[in-house]
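Read-outs throughout are calculated quantities, based only on the coordinates presented, and are distinct from any laboratory measurement. Keep in mind that what you see is a predicted model, and the values were worked out from it rather than measured. Cβ atoms are built from the backbone, for glycine too; each structure is taken alone.
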Structure 1
Amino acid sequence: MLNSGAIALDARKRRIGVFDSGVGGLTVLREFYRQLPNESLLYLADTARLPYGTRSPAEIIQFSREILSWMESQGVKMVVMACNTSSALALDVVRQEFDLPIVGLILPAAKVAVNQGRRVGVIATPITAESNAYRRAMVEVDPTVQVWQVGCPEFVPAIEAGRLHDPETIAVARDYLAPLIDCQIDTLVYGCTHYPHLAGTIETLLPSGVQTIDPAEHVVAAAAQELDLLNLRHHGQPQPTRFCVTGDGDRFAQLAQRWLGCAPLVDRVKLLEVDRAAVNS
């Protein structure tokens, strides 16, 4: 029979689940490699239902339930929502339905934003912008901060298609940023994990002095704190990252190679429809 120490050690060896609708969450994955190199990771891209940013709140909550149920079945010790849309719309709901530690993007980035700036712009998917999640989180930390949000529906499709430097993408970025620049923002939050892939373009369009915040860095720092609190941090040799998709694995591997330096081996998985709310009621 295993003693409690052996059980705890086994739990520390388990993977951390990271999910997004596509390649955007790779920005979070890279931060895990940098900040927590001993952790083993399971990355799921829900590419069959990409993009999330134009879906309804009910759909996002259901997608998150299905992903978390699958992650739970894979034995992960924690899940990080590497997706601002899910973090904005589903985090509070699914935290009540699952026993897993679940870390979202919004609050860690909001805390940093109000410490760095007084006039904060947020670029996000339309549904994240409409949710006002970033504004609420920032005002809760500091009621005096001013926040403007812009929905950017064309960014994720352009990034998933690899059109990072196309003239059309640059023109779209200029249009999205214009109202924020007019508001004289001093800080810009990438309110979608896909958007740092466009940082080279976006930051050339911003006035000098505007700081940018990539929530990936701060959500991984928050995950590290949670691991320490729960005594779940791993200090040994990690397992290779496991990559899974719900859609075209070859396409994901091709896109991921740009940011990972090599094409990952990708498994295609099927998520089962779940009614977690009914189970827990």
Structure 2
Amino acid sequence: MSYYKLLGMNKEPFSTSPDPGFFYESAEHRTALMRLMIEIRLKRGLSLILGDVGTGKTTLSRKVFQMLKERQDIVFHMILDPTFETEEIFLESLIRTFKIEIKGEHPSLLDYKEAIKDYLFRSAAEEGKTIVLLVDEAQKLNTLSLEVLRVLLNYETNEYKLLQLVLLSQLELLPHIREMRNLMDRISLKYVLNPLDEQETKEMIDFRLRQAGSEAGIMLFTDEAIGEIYRHTQGYPRRISMLCHNALKGLVMENKTAVDLEIIRRLIAQDVR
């Protein structure tokens, strides 16, 4: 039997998979989400969400998808691993992502670009759809791929951009974009996700436990344990989840009623070694 079932839950509370149902909305995550949705609705073009590894960017992307997928006026596309060596490979990927049919057996780069342009004008300008392309791990985009995206952002009506581009990336992408002034000037929203503070760390732990089915009022982590979790993880959600996952397994194995300071410190010591 899984450890979480032994603790009265029906789901694993601290999986590191980007399940939007376990997306804890800290003040910063909520602000990022709200501002991003506004940019998409206003069709402003390029939005850039930055953050260190483990700050919740991928889970945020799944939350955006969850919020937009039922909208009939929005067509949502996502690229999870934008590692493309050449311009041609990236354009081919966009053709597949947008589900565009290409005529002819050996299309050229120009054919790909014209097909994407026609798709955006037909879907966004003529049919009135909002076309969203979200790219996760955008720090993997090379200069050629970024230039392709810059060109796509040129397509617009008198009122709005035809493509709503959302880049979620580690901070290392920003200096690269700054070198491309024509792309930097097109950023409508730039938002940096920071780690949680200690109170938010506690709220995230409580939220995930409740989402997994833990009964209200049952304290599975002592305040001292949560304080130590925050100090060790520095408030990074992914690190918090990994440490709490191991802590609950330790709780079951030691047959204790709550994760205490001793369990957390032992796990930290093992991790250091």
Assuming 15.5 is mean count of other Cβ atoms within 10 Å over residues 124-131 as calculated from a single structure, say which of 1, 2 it is. 2
The value 1, 5, 12, 15, 15, 13, 10, 8, 8, 6, 4, 2, 1, 0 for P(r) over Cα pairs in 5 Å bins from 0, in percent, derived from one of 1, 2, belongs to structure 2
One of 1, 2 was used to calculate volume of the Cα convex hull per residue in Å³, for residues 100-259 alone, giving 205; which? 2
